[in-house]
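What follows are several structures.
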Structure 1
């Protein structure tokens, strides 16, 4: 038997990344609310999605990197409020894949050393993306930052800060913004099959001694990748919407790798004292203002979007009411599995068949996934860690629980000597679905496009701030070169759509931005 081409160093790093995901997943599961639904078979579709991720992520990520490297996609994503943020890449990509692997190990269908080259590659892809996306805070995950997410560069934060409209509880703007976020959250919850992955938060960012800014993204709102939004989302004019909020009187002490937050004291509507609205996607020059010309325009925009979200919610309820259990299973599993689909959109290689079908190898497990088995097995693998493959020797104590267990199995180093392993789970296999076929309509910031045109434009597009001369101008460089023409040019690019900072260039301090907000 030949030895694996992998090195000891690669296995050491991969096992470390697996363990990081083990510790964070356990913490998230024991400190967050239970995921359940009276409508969707949530546990069954989650488990099905894990099998899909195990079989499909390795070939799909390799396909994506034929067009664009993981770290380059990470760089692009700092300028977009799209789904490949937390929780998609911060937690879901490695954890969905590793949980699928763990299920197969505990079913006796896989050994810890099987598909080893896939495992090493998936974790390396995730690491490179994460480090690039987190370049400004220099962490791998929010967990590494004490559960904080400060992704955006100063030039973008200055624009968000400068163009916020002040509001107070009870005024027209505050009321409209709160109604929009409530209605759109409910709509996004249903779009994602009663899960929380259509909504994400990042931050906090300090505005002054008593105010912080949190940035909230609403994603996959219009006709796009999901077949169940064809027609339903036709009147939603934006697929992604981003709401920066200034908050006074509370501190966001946790923004975790699921994109959810906690604050002290608990965040209430009256804490929001300023708000803005933007859209973005893989074809936009960063964040584009929506209804930001005046306070009255923003208020009206929020009100209009609230009506659209409520109408789309009603249409979607009617559609889902006619679904079979298999259709609900498909939609939920696809939503979870395809949480990283925008990687392919950025690279310009998205294909519906890659992301919107249930892999035939995962499909084999559908008869097993009744509610009772899925609920109990999911709890067992995430809670008490009771599966034999998860247990360690009796002296061990895992993080957060002190159990002699590990959620996700490590790769045995003995394969370096014996070669007793398999390299991969294989190439892409066909998929199936019980859902109606996807219509060829995709809402973007450049209008509704066919998929072929969407891919063509994505492959040709390079945002101005991602041009080669700006690519490596990080915050460390800007700190010492803010007074150079190149830094000024970069800041002016970010300020193009700002009503307050247009053409102000580099060199502004936070206090300068605050004065400019008030016309001083």
Structure 2
């Protein structure tokens, strides 16, 4: 289906002020969408209350409104401009909630402005916890036992029926705001009260907690012909219980069996199609029982998300750009020369590298803040690294955190002993990945750590591989360091400064750099081509590595 020529102007709703749980990831999507629509000769009007964004740059849209994100502001814009359609899927949950509120007031209809990229019914179903649960049951998708409560007493009654641990999930919130785990009846009252107050419709889902299950996220795109592509499958290193924005994540998924992966794909497509007929982006989250591979639906977001921004960079496939074009009527197979310059947009990216995202926290700025990670997002940013292996990508990410870590190591900083470390890593905290490495260095087994943290053994074996290389390097000084060991260390993501700290005898990172340079161990640059070199692609996006 070609472009809808009746759409001459589009209103894009931004995500408002930058707060923890909602930041520049939506700015990235909004900016991409604005450029994508203007390429098509469509006039773009943008509203966002936050001037500290790229999307509000006068170059990005034809007209920018720095107004509060309210129904009154939307009506003012519709009065002042002739707007054919509104695209609310680029501004996170804030934009979707505002879009729904404006629809309920009849303002879109009054000004003959239609929704594109999503419909109100889909927003309602995805964000209203009871409607979502009912839809999943209808399409045969398993969900955790749950009950929607609109009052304190109703929530308390159901909680006592299903027992602990429980999850409290408020309806229509972003970043897990107001959500949390309840491990005993002593915590229930406060958690219910907090959740009901956080929800704009005073509603929470009281759900059986599937703590320790694996968590996965899939990014999907669908066009008006009902073609669906899965752009990226992201695996959380942390098990269920930590918000995805606070989890270390990896793409592609590393520990899925092929049968579980195929089932997840099929169910994600089924879930997106069941939401309605809209064309655009969608994000689906699953929990998987590591023992039985039983799969349950956690949630679905009919918009581009925090993970869409990550997936776009991880795959080289510009999700928001393509989603905007699908919203104005194009089908995936019609969009030529948008990504690889040799194919249409109707393909699924293949990755011949590993992406690791590590969140970044600033607990030191918030004195007295609880640094335990849970359902409510606490990170203030994230870093993404690309490598040829998980170990390389993980260490590159850790080097980028600006928190004095040198790769996966706080050298000379951990004073905890084995038993103390094991107790510490049972609770998800910002530095758990570093402490897991400390425990492995002290001889704790992979099995013990996996049982304590719920993290899949495969990831812990990879960290153990880093420890093995580190222990080997410590046997040498710079002059005696074997060439093959230096090559192995660089391929595993060890920084020059890290190697200098580990070697016996004093040396600097400059000396390590000079040594490897004379040995011909230098960076090479590989392309993020979106197709794992299956065909020639012209995506100008590279990452460095130490492979040949």
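Laboratory data are not the source of any read-out in this text; all were calculated from the coordinates shown. What you are looking at is a predicted structure, and each value in this text was computed from that prediction instead of being measured. Cβ atoms are built from the backbone, for glycine too; each structure is taken alone.
Of structures 1, 2, which gives 2.3 when distance in nm of label points 7 Å out along Cα→Cβ at positions 474 and 498 is computed from the coordinates? Walk me through the intermediate numbers first.
Numbers: 1: 2.3; 2: 1.5.
Checking each candidate, the match is 1.
Work out which structure the value 13 belongs to, where relative contact order in percent (Cα under 8 Å, 6 or more apart) was derived from one of 1, 2. Provide the component values of the computation, followed by the final result.
Working: 1: 24; 2: 13.
Label of the originating structure: 2.
Quick check on the output: 77 is percent of Cα pairs over 14 Å apart, for residues 282-361 alone, derived from one of 1, 2. Which one produced it?
Numbers: 1: 77; 2: 71.
Corresponding structure: 1.
Have a look at 1, 2 and say which one yields -11000 for helix-only ellipticity at 222 nm (-39500 (n - 2.57) for each DSSP H run of 4 or more, over all residues; to 500), as calculated.
Numbers: 1: -13500; 2: -11000.
Source structure for this number: 2.
When you work out distance in nm of label points 7 Å out along Cα→Cβ at positions 178 and 402 for each of the structures 1, 2, which one comes out largest? Walk me through the numbers on the way to the answer.
Values: 1: 4.4; 2: 3.3.
When distance in nm of label points 7 Å out along Cα→Cβ at positions 178 and 402 is computed for each of 1, 2, structure 1 gives the biggest number.
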